[in-house]
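Down below are the structures I want you to see.
All of the numbers you see were taken from the coordinates with simple rules; none came from a lab. Just so it is clear, the structure is predicted and the values come from calculations on it, not from any experiment. Cβ atoms are built from the backbone, for glycine too; each structure is taken alone.
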Structure 1
Amino acid sequence: MPAPRIKSPQLLVAESGADREGHGLKRTMGLFQLICFGVGAIVGTGIFVGLSDSVAQAGPAVVVSFILAALTCVFTAFSFAELGGAIPVSGSSYSFAYAGLGESTAFLVGWCLLLEYGISISAVAVGWSQYVNELLHSLTGWQLPAALSAGPGDGGVVNLPAVIVIAMASLLLVRGVRESARATAAMAAVKLVILLAFCAIGYSAFKDGNLTPFSPAGLGGIGAGTTAAFFSYIGFDAITTAGEEAKNPRRHIPVAILVCMGLVTLLYCAVALAAIGAIGGDQVAGRPAALSYVVNEVTGSAVGGGVIAFGAVVAIASVVLAVMYGQTRILMSMSRDGLIPRVFEKVSPRTSTPVAGTLIVAVVFAVPAAFASLDAVMNLCTIGTLAIMAVVNIVVIALRRREPGLDRSFRVPLYPVAPLLGVGFCLYLMYETGWQTWLQFAVFLVVGLLVYGAYGRRHSTLARPAAQAAPAAEVTPAAEVTPADAEPESQAV
């Protein structure tokens, strides 16, 4: 049996595009931008749209579901923090798997990232469309006709707003990372203010009785609610895709990941308690644009709900922007390695962004956004993301054994217990997605293996004689970016 094709962390960093003519990215993102980017990637559809689905499963115990989902993410966040600091490249979990488990596993991780990032772009865009209609209704009393605001599965023909938000995000991304970071920071601030305002309104009408019965469906409901709530956390790992555009990635990426996870978990629990405490779980469960409905019920006016709808429109747009950014950077890394066509690695010398790759991603994932429903893709996004997270935890263990001397700016606490618990939690939530989702996921993986066998394995840079002849030990590690080398923090916006 041939040995797996593995790229050492040093080789991955040396081959990254930071210093390659025509392929280089600029280091413009400081710690604040990374945190805003993380919040922008996480807080959106999951809380504004998906909260009602989680409440339908768990009732008021959805708070426990959010905490359990966060616990799953925290263990894996530790692993992402260690690997993101040690291997600061754009490939994120794809590159980590290449270094720890080999090329075939890395390709499947990259393939699954099409679910976490690519398909979730479509899902998030569909959620954006719901709140656009809610905002239009609150402002003008008029809504887009169903034929133009929903796909065939939801009683419409084409979801035009979903296509529009993807197009806007792609145009902003091709302008440059600095412009995208500014927009993401502004949108992150807006949605945090809106959610805090929602909490203030919800808690003003809080009734203890609305929290009983606390867990109407028992432990099974909490487990199902945890799987639904997990969708709300998808995207935190997108911070690691900025490894080549962060000023001091070894120091700032681990900090940004952990700060984002703590902030988002507190926010989600506060919002869920405010919503249920104000009007009761039965009123929240299964209701589209649930947060706007809660505010309308508490205030007796559509004005407050319109403000929440505006916040949701901004919040979900920022998720589309951040997630699309992550997808293009991962495809760029895979393209450098020869596993997918080289068009995805080309970076514009004028904007320092992968323009062609961004536009291709926008076109490809606008199609399911236009014609699919949110429910049709949420579980598939969830199981693909959980599979990636399980692999990342395993990679930490593999690299600790294979590369004990690797420069790690952050180390997973309670090793190896924490990464093993991360794997266990991921497998449990994957089980909770149901057999139909498992079947869809299995078919998706088989297709990925066929693509790898037909194209990726033959075109891989490691399949070239020169690459096979050069041992990884002879590769000079890329110099770490230190604060002294980096652009001054004050210049980033």
Structure 2
Amino acid sequence: MAVRDGVVTWLGSDAVGRERFPQAEVVDLDGGFVTPGFVDSHVHVTETGLCRTGLDLRPATSWRHCLQLIADYTASHPDQPIWGHGWDDSGWPDGGGPDAAALDAVVGERPAYLSRIDVHSALASTALRRRVADLPPETAAAAVLSGDAHHLVRAAARDLLTAGQRAAARTAALDAAAAAGIVAVHECAGPDIGGIEDWRELQALSHGVEVIGYWGEPVDSAERARELLSDTGARGLGGDLFVDGALGSHSAWLHQPYADAPDCTGVCHLDAATVEAHLRACTEAGVTAGFHVIGDAAVSTVVAALERVVDHFGVTAVARCGHRLEHLEMVDAEQAAKLGSWGVIASMQPVFDALWGGDDGMYAQRLGAARAAGLNPFALLASQGVPLAFGSDSPVTALDPWAAVRAASQHRTPGSAVSMRAAFAATTRGGWRAGGIHDGVTGTLVPGAPASYAVWEVGELAVAAPRDTVQRWSTDPRSGVPALPVLDSGVAPRCRRTVHRGVILHD
């Protein structure tokens, strides 16, 4: 491959290349291989960095273990507010759950904000809660806060972070993305996530990993849509514009109650009228709209609103906007067919299934095995022509695109997986397409494409698998499509270098 001025100019055999470009600087990959750079279609940059620079609770195997991690961090970081993330009680032994008094006993008078793995609920110390003047009284005794109470305490915790801490977190997150072979991320921002100040600071950061931003705030007129887009500089008005919450926090909005909470059907954050008004305004303005939708009631609300908007403006006008649905975990065949015919993009996170799918995973706990088996139906969506873009929702799951490829091609429900080739496309070209790039070459390595690529080492894969299965064609070899590494062993290729538009981001 030859690159000039940030663009791929030629591909061919080694001998021809050396003869054609005798003066070129030559980089010998020594057995490595090159892929297009990955695109993560859904991240939260600052929160990802805070997880890396702050307290990571994802390793906690029980409430007792979680408390020990908090205590150790508190002792080693005296006189600092505590920001942590990642506890997941769905895998903890029965009988041990979050307890507000126990948290206070560990952190004392320190403000502490500790988000659950899905970031839709959190533990908060009494010292932090006291900083929220209008916190509802009924939350005083609640160990875990969700909904509006969660947004309030998160905003209070965010206000305690210094500009230096936020800047260090963002740089750490984007450095980690580059080290994972990621050249671009879709930041899903909004008033209740990081707030406008965080968004402005992220826009001002010069890093190298491209940040494509979405702002999750509803509008009710085309004029307001254009105004908000101009004011924020966002690519679209969507991302985490919450219609509902998350299954793990019992806040995804369902038609039928949770199996493990029979009196609960989740939370509706946006009613049907607000959803439709937002879609109408954005479609009239030619702006990408989008929503966070997980539960089947949330999906039904958005699909019904889209249908009314299609009836009013026509399919072409709707498809031209590239509207997006984030997560889209509970979607049926009829809805998938409609979304495919309207050109609506599904921005999904395959590692959710790897973490929480299966007969005994969190999904089955919350919904029962039968309902859980229908979640994240990648094959169904692909078969109906719904464009797929894969990401991590980091910090919910790690910045690890190969893990997403593996999870999508090894879905825990038979019949729901897509091919490894399709999964790879959804983490490369799919991300650019979801971000509004339709030139036909970005996200590939062909002459004329941006030189955005990663160099990978497969040595560890050779140890983990027999040599003749280290690489395998994921499509018919006669097609000439390059091989992808076998990921069955669970060992991913190691990123040796990441380049975006000819600029080295990681080496």
Structure 3
Amino acid sequence: MRYPTLLAAIAFIAPAPLLAQALTPAEIQKIDILVGKTLSDTGVPSASIAVVRGGKIVLTKAYGKQYEGQNGPADPKLPYQIASVSKQFTAAAILLLADEGKLSLDDTVGKYIPGITDGDKITIRQLLSHTSGLRDYWPQDYSFKAMATPTTPQGIVDRWAKAPLDFQPGTQWQYSNTGYVVAGLIVEKVSGQGLLDFLQARIFRPLGIRALDQDKAVGPGFPQGYLRHALGPVRVETPAAPGWLYAAGELSMSPGDLAKWDVVRMDRRLLPAAAWAVQESPVKLTDGTSTNYGLGVSVGTQNGRRVVEHSGEAVGFLTENIVYPDDKAAIVVAVNAWFADAQGRIAKGVAAIVLPPAPANAEDAAALDRARQVYAQLQAGQLDRALLTEDAAFYFTPATIADYRTSLSPLGAPTRIEQAGKTRLRGGFVNRSYRVTYPTRSLRISTYAEPGANGRIEQFLVSPVE
């Protein structure tokens, strides 16, 4: 028995997160080309990225000019300002306190912070889900006049959280940095610690994450922000005065460190599993409409995949952090410019490189798993006839199975099996085709199966293809 070939074939049918997921040299080269072209096209000076695949960080890499006077290559360990990606950490702090019984998500804001407009009606949950009605203090995509002067969380609260509400709590969704400033003050009031001190003790140090106050992550040795007016020259940006982001976006960290948090999210560690579920559950408005936003994260689907995502904008910086929980994958992209769409373009391109094509729906996903399973069985010459209809069982005689085994087994485990083309109905069966890829050749699988996720196979034919 050729154990290496058989074991490789059997391993191939395991769910993708269980497989070896290291990036190949070809994949890294594609990422390098993608990032280089994006920076060239947009004029963005630098990008730093991290990739998680199979539940592990498989790449951290930086490109371009991170600051004026840089000598040598870009450093992926440098902390970029992640801005609103910080919100999920503020929400995590609240969830930790809630788990300890020190507060409830449905407590009103007025219980902890006096003077907030309608503080007796707004709940902590509404602060974290952007449904509070509190007016956003920074809707602009530039530094407004007051940001040239230092401020404090209380200063933000006094000017914006005591203004009339934009709507009644829970009736609309509107992004509000102000709500997160109030949430940060609640963390400090309940825990007796500064917000960043609490996060360092409860999250960052236990996970080995180097996180800094972005107001202090400036100067020599730190990435420098850049701006561009229309299509004019790229210029060094002037940082905002201290205090303006706080709980709404005060953190600086490397993409690699942010990716550590993404892995913890996938593994359901540090926070109780129930708390993770609450953070990733879309909050509904009073009329039952989904906001597609949980507590500090956007939630939804992209190209058939479940995603947990948040972007960030600081003065001179943009960040994209997207987690694919079911694929055990994540992509982090940070750039030191707040113009163009480099971070989104890179994140989308990297996803296309490192993730397999997503099945269109759950039945297609189940059928793909079954196709991989049957292919591996045929390579091993051990076909499970319970998967077959009467006609398919008739087709697969011992001689047929022997031909499949002797011709397919020497090929070893395929590089990939993926659905090719659309799912169709014909003759009462569901028709799907798959492409089997090897380094030097490709094969086609043509299948018919009974409808339903567990429908038996009527046809499973393998043939060469260009």
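Computing mean count of other Cβ atoms within 10 Å over residues 380-387 gives 14.0 for which of 1, 2, 3?
3
Hey, helix-only ellipticity at 222 nm (-39500 (n - 2.57) for each DSSP H run of 4 or more, over all residues; to 500) derived from one of 1, 2, 3 reads -21500; which structure?
1
Who wins on Kirkwood radius over Cα pairs in Å, for residues 228-435 alone among 1, 2, 3, i.e. which is largest?
Largest one: structure 3.
Name the one structure among 1, 2, 3 that mean count of other Cβ atoms within 10 Å over residues 68-75 of 22.9 was derived from.
Source structure for this number: 1.
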